[in-house]
Structure formats: structure tokens, C-alpha cells
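Next up: the structures, one after another.
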Structure I
Amino acid sequence: MSDAAALAELRLADSFLPIGTDSLSYGVEQFLATDRVTDADDLRALLESYLRNQFGPGDLVALRAAHARASENNLVAVMETDYRLAAVTLTAEFRESSTLAGERLLALQSDLRGDGLVEEYAELVDIGDAPGNHAVILGIVTEHEGISARDACLLACHGFVTGLLGAAQRLLRLGHTDVQRVLDDLHPAMIVAVEDSADRAPEEMTPFAPLVETLSSEHERADRRLFRS
């Protein structure tokens, strides 16, 4: 990997990136509100389940496909992947959260140095011809920056988990060391999720997390919500 690509990877993995992920909990808020998660051990188990059952077989598969199709400059195939990910993402909050983060990442990348496929896809998302899911946009952007598909998937896992840990830390009394310990403990699960996504075609996106989806639906109707999802 070139120095430029390595620095781009660090930028994209930074929680400082202004794409709105700090306002998302992807259902974790509802798990805490219903006392299904009460400590660091519960949180670790939940996030491992997210990686294994939802993020890995859904978002990571879409990211890999978008990355590969972007390298071929195949805009139509990228769009097909984008729509397929939207179709298998069942809850409204998750779809909205994904497109919110995706659109902001695409706008940011376009402002920094958008050209070619990045600029073309930004136009499609802007006029509503493509959903703009975050995983798909991240696949396009990382390919454009010279980051490999595997590194992009690891980056995505890290960003997803740290975002949810940040949300949980605000909602649950967890110290910084506890949060870092959970993050470190989840590294093997991230690697497994990345490896499992490698052999899946876009048609094989199969996120399946019924309890997560049920609680997300409840979160949509909750009277008090700190997070958008």
C-alpha cells in the first residue's frame, strides 16, 4: 500500500470524519433501554452478533462488490449492489442511517478530490437514482484511494464497532479502558466477518438478526431517543 493510501485509510477510519455516524447506534440504544445489555460483557456479545449475523453477510459483501465493480468502472453493477443492500436491510432506521452516512461520505469525498466514478455516483445519489448506502460508497471511495478490498472491510468493521461502542459509552457507564478492551476482544470476530464475506456474491447478501431488527422497529416509536437509530 502506498503512503497516500495508508493515510487515506487512517482518515476514513477516524471517528473525526464528519459523516454523522456519531448520531447512530443501530439499535444498541434500544438494547440498553430494555436492559438486554447491562455491562461490557453483554455489549461484547451483542457486537459480535452484529458482525457475524448482520454487518458481515450484508454490508461487507456489498462493500466488496462495490469495490470490485468500481475498479472495473462498472457504474450499473455498483448501483445494482446498492439497491440489493437496501432491499435486504429490513428496518427503516437502518436504511436511513446507512444512506445518511453514505451520502455524507460521498459529498465529503467529492469535495476533497472527487473525479471519475466518485463524481458520477454522487450525481446519481443526488438525483435519487441510487440509494447511496454507506458500505457501497465506502467501497467506491476506498478503491479510488488505492485501498485494497480486504483493508477496506477491516476499516469498515473498525468504524462500525467503534461507532457503536461510542454510543454505548454515552448510554452505559463504561470506562475508556473497558471500551478499549471490548474493541480489542472483537478483533477476531472482525477478521472472521471479513474472511466470511470474501466468498459471497452480491446475490448472497443474507443479513439475519431478528432481535436486532425487532428492537430497531421499537426504537423508531420510542418516546425518548438520543440516537437516530
Structure II
Amino acid sequence: MEMYSKEVMKEKIAMVRESIAEAAKEAGRDPSDITLIGVSKFFPAEYARQAFELGLTDLGENRPEEMHAKKETLDPQGIHPNWHLIGTIQSRKVRLIVGEPYLIHSVDTLSLAKEISKRSEAKGIVSPILLEVNVSGEESKHGFSKEEVINSLETLIQLPNLSIEGLMTMAPIQHKEGEARAIFEKTRVLFDEISHLGVKKEKWNKLSMGMSGDFKDAIICGSTHVRIGTAIFGKRDYPDPV
């Protein structure tokens, strides 16, 4: 893959921030309420460092082992972004990363939540998490269905050493602008519904929706965290819509 120069990456980040501001204005929202996460997965640690130095303080990784490796590389350099783990997590890899992410977006099963809780309790820490939901019902997507997340909520909020702070979703790849909006709207409705079902309301304030191709619609529908890879870092050697 071809790495952007620092000047080009700076321009890319500025363009994304401008688009975020425009979408926020359309929705009557404050752009500062929206967190831009630069998804540096599959790119080398040097790329993540460059983005951080350009003011992108939140970075996202799909794989626990890749996030762990980048953190080990960048920590000694004094580079400490807020790391967001946004990809599918196998339970056996929880021990590798618990305590490292600033926020885990992709808790998609009750069993995974229990494993994170157990490992967090053993370390004496509290792990902030989002519940990944699959409101589109696509078989290719991970996440709780609406019924599963509501039925599991009482058990989830009783697990020790977890801070349950919102929802995450992925919309189907859109073939024309606006197709993803229905999924984002359904997720926002579910987010609001859950806010009345026993979660700590002061913590229940994060809605992670939107990637490079659909983040404007996600913001209009209430997203607080957008996960942008291609629009900032360029195309990867792997097919990926983020």
C-alpha cells in the first residue's frame, strides 16, 4: 500500500472534519459532540503515529493483536492515542488486550461480555464497552439482534467491572447515498429504548455508527463516534469498506 505524506494526510483529516461539521450542522448538532476515530488497521504503526501527530487522538483497530502490537511500538515513543477496538473479538484473545482499549465497541455476545468482565475483575479495572447490534439482520454481520440485546440487558448490567456506555452498528454497504440511513435510524431508536431499561444514564451516551461511505447519514441519525479509515489513510491492500 502507498503511504500518504504528512501533508496529504493532514488535508484528508481536515476534509473529513469539514464533512463532519457540515453533517452536524444539518442535524442541528455541535460538531464537537462527535468523535472522529481514524481506523488505522492494516497500516503500519508509523502511519498511526503520523495521524496522532496531526491531532487525530482517537485511533481504531479491528484485531486485538494488531492493536496490542501498535501500542507496544508507540508507547515508548510517547504516542498514546485513545485506542478503540472495533472488530470482532474472540474470547480467547480478551486476555491479550483487556485494559488496553480506551473503548471496546464490538461486544456482540453475552458470553464475550462475561469474559471481558472476568478478565477486568481479575486486573482490578473497569472496561468501557459498547454493545454491537445487528438491526439489519444480515447474516454476514455480527451483533445482538434487537430482541437479544433487550433480553440480555438485565444480565449485562449486573456484570462486574464493565461500564456499558452505548451501541455500535454497521450498516450494509450502500450502493447509493442514503441507503444506510434506515439502519442508523433503527439503531438510534433502539439506543433510546434501552436508555429507559436500567442502564446508567450518565454513561449511556455513545452511539458508534458510520464509516467512510456513510458517516454523514450516521451523524444526521445521532452518531457520536464515526469510524473512518479509507477517507483518511487511503485504500488498503485488503477489501474493506471502513
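No value in this document is a laboratory result; all are computed from the given coordinates. Remember, it's a predicted structure, so these values are computed and weren't measured experimentally. Cβ atoms are built from the backbone, for glycine too; each structure is taken alone.
A compact table of results
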{"item": "Origin of the derived value 1.1 (distance in nm of label points 7 Å out along Cα→Cβ at positions 128 and 208; candidates I, II)", "result": "II"}
{"item": "Computed -20500 for helix-only ellipticity at 222 nm (-39500 (n - 2.57) for each DSSP H run of 4 or more, over all residues; to 500) - originating structure among I, II", "result": "I"}
{"item": "Computed 74 for percent of Cα pairs over 11 Å apart, for residues 144-183 alone - originating structure among I, II", "result": "II"}
{"item": "Ranking I, II by relative contact order in percent (Cα under 8 Å, 6 or more apart), the structure that comes out highest", "result": "I"}
{"item": "Answer label among I, II for the case where FRET efficiency 1/(1 + (r/R0)^6) of positions 88 and 112 (r between Cβ atoms, R0 = 30 Å, to 0.05), calculated from the coordinates, equals 1.00", "result": "II"}
{"item": "Comparison of I, II - label where FRET efficiency 1/(1 + (r/R0)^6) of positions 40 and 80 (r between Cβ atoms, R0 = 30 Å, to 0.05) is highest", "result": "II"}
